[in-house]
Structure 1
Amino acid sequence: MPRKLRERAYKIILFASALTALLVIIMIGGFIFKEGMPVFSKYGLPQVLFGGKWQPSTQLYGLWPMIIGSIYLTVGALILGVPLGVLTAIFLAELAPKRLVALVIRPAIELLAGIPSVVYGLFGMVIVVPAIRALASKIPAYAEDPLLSSGYGIIAGSIILSIMILPTIINISEDAIRSVPAEYKEGSLALGATHWQTIYKVMIPAAGSGIIAAVILGMGRAIGETMAIIMVAGNAPIIPDSIFSSVRSLTGNIAIEMAYSSGEHTQALFATGIVLFVFIMIVNSFALRIIKRRVKNA
């Protein structure tokens, strides 16, 4: 085959691959919007988004408890996971012996990324939830309330999610720190700064956009998690009033009720999918924008 013809064939194959990926996204998004929009049209966007009650049997499809639940779980995961992930990335990029990284830490992080979410859920049910239950039982305000003292709720979900987002935050943050030009570090050390002063005053600010991108991608991972959260969050469709409260996430709402739903109830679950779809698109758009800005400024 002539060289020009091969080059043209390669371009066509690559274009077809990219177009296929785009078409899949369009088809999935179109299907979700087609099935879920009737509920928004019938009950109104404010009523569905900000309604405080989810009772499909009485045609109440308020998603606000699930939206708040997802936000609380995600924020809790970020509060716990971001400091640990960024500090680990700093250690791997600047302080850890290369042999230790290659033989122990790197395989452990890769294993953490490959563990199925149901295993995280089992760990939460067997280890985390009983520990939180024991803690809640010692607090008089929570001990007498079975929902608050069960151990299933925001804290358990946040702890499990924080562990699950660690590989994303660690890997991207480490890459961002390693990509800082060596001249920055050498110049800081030459001016008399210590290694630690160089890290937190020079290298971390220089890698800031990459670290922020890692946090945003970790946030997207947390928002989209389903199985582990179903197993430890309690799944009560209520607006939480305590960090010990049981919550239900948007993803959990779909997974729990889709098996037995029908008619308008199913459409309401697809409406939940629309809200989740839009959340994920916004989060990923922010991450891509930050990454592009970082590449442009590099």
Structure 2
Amino acid sequence: MGSGMLKGKKALITGGDRGLGYEIAAEFLRQGADICICSRNADAIKEAAVSLGHERQDKEQRILYKKADVSVTKDLDELYKYIFEEFSGDFDTVVNNAGIQGPIGSFEDNEWQEILNVINVNLLGTMYSMKCAIGMFKSMHADGTPVRDRSIINISGGGATGARPYFTGYAVAKTGVVRATETLAKENEDYGIRINAIAPGAMNTRMLEDILNAGENAGDEYRRSLRQKENGGASMENAAGLVAYLASEKAAGVTGRLISAVWDDWKELDKHAGDLNGSDLYTLRRIIPRDRGLDWE
């Protein structure tokens, strides 16, 4: 039989047909989990499921797949119903990875519908998926059975912790994802549901090509992206490792946090769970003059 820190886990990974989503799915399989991946492209998600078969550590590991657009609530309702039935009413992990970059350029020049679309996919799609997951997780313990560690991991990104000019729709959506993560983690901590977000770093994915194609409309991001294309960008494998860690029982004391795959020593995070509890570490916050040693009284 296979082994790994996710052995026995059953996970949904949205946007699992390519890029980071595919790498997360592969890492979950390598760590012993059963998975379900989804994408709005039916052919691509089927091909990804077949390819991922090579990552299984045990031939008994299941790889489910389903066409679903996370911006369509009906699709998500059907997706969660499918997972619940296929996993016999018991699954424990959701990775909200699906997302789009949206319009690049000056906010006033962006098409309004494109801004609405990126917020609908990246923020509202993630929130509705969390709504489905939380309701389903709670229903599994409605009979009073002991709460089992269940986890939701959301993919944040550029613009969540600082201004990101010329990417307004994306930055606003990803910032909202982090605050929703923190809020719902607090709301559900007594139910054994952990909710975290990760910042994967600037990776060489299709989003990078979109920035390069936008040229000077992307501002300083264009020049940074030229350098990134040359140096290879952040590691998708490292980001996938962080997601797997947060889904594992090693991270049982970690919830309501935004963790950077690039800058944070996340492999040792479980050793500091006591310091995290009740603190504002790895959260969004307002900085006041006193925080910077200034006395404006």
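Nothing in this text is a laboratory measurement; each read-out follows from the coordinates by a stated rule. Keep in mind that this is a model prediction, so the values were computed, not measured. Cβ atoms are built from the backbone, for glycine too; each structure is taken alone.
A few points about this structure:
- Distance in nm of label points 7 Å out along Cα→Cβ at positions 173 and 189 - highest-scoring structure of 1, 2: 2
- Looking at distance in nm of label points 7 Å out along Cα→Cβ at positions 229 and 285 for structures 1, 2, the greatest value goes to 2.
- For -22500 (helix-only ellipticity at 222 nm (-39500 (n - 2.57) for each DSSP H run of 4 or more, over all residues; to 500), calculated) the corresponding structure among 1, 2: 1
- Origin of the derived value 12.8 (mean count of other Cβ atoms within 10 Å over residues 93-100; candidates 1, 2): 1
- Distance in nm of label points 7 Å out along Cα→Cβ at positions 109 and 157 derived as 2.9 - corresponding label from 1, 2: 1
- Parent structure of the calculated result 1.7, given that distance in nm of label points 7 Å out along Cα→Cβ at positions 61 and 261 is the read-out and 1, 2 the choices: 2
- With distance in nm of label points 7 Å out along Cα→Cβ at positions 117 and 253 derived as 1.6, matching label from 1, 2: 1
- Entry that produces -0.58, -0.70, -0.93 once log10 I(q)/I(0) by the Debye sum over Cα atoms at q = 0.09, 0.10, 0.12 Å⁻¹ is calculated, selected from 1, 2: 1
- Taking relative contact order in percent (Cα under 8 Å, 6 or more apart) as the criterion, the top-ranked structure out of 1, 2 is 1, with the highest value.
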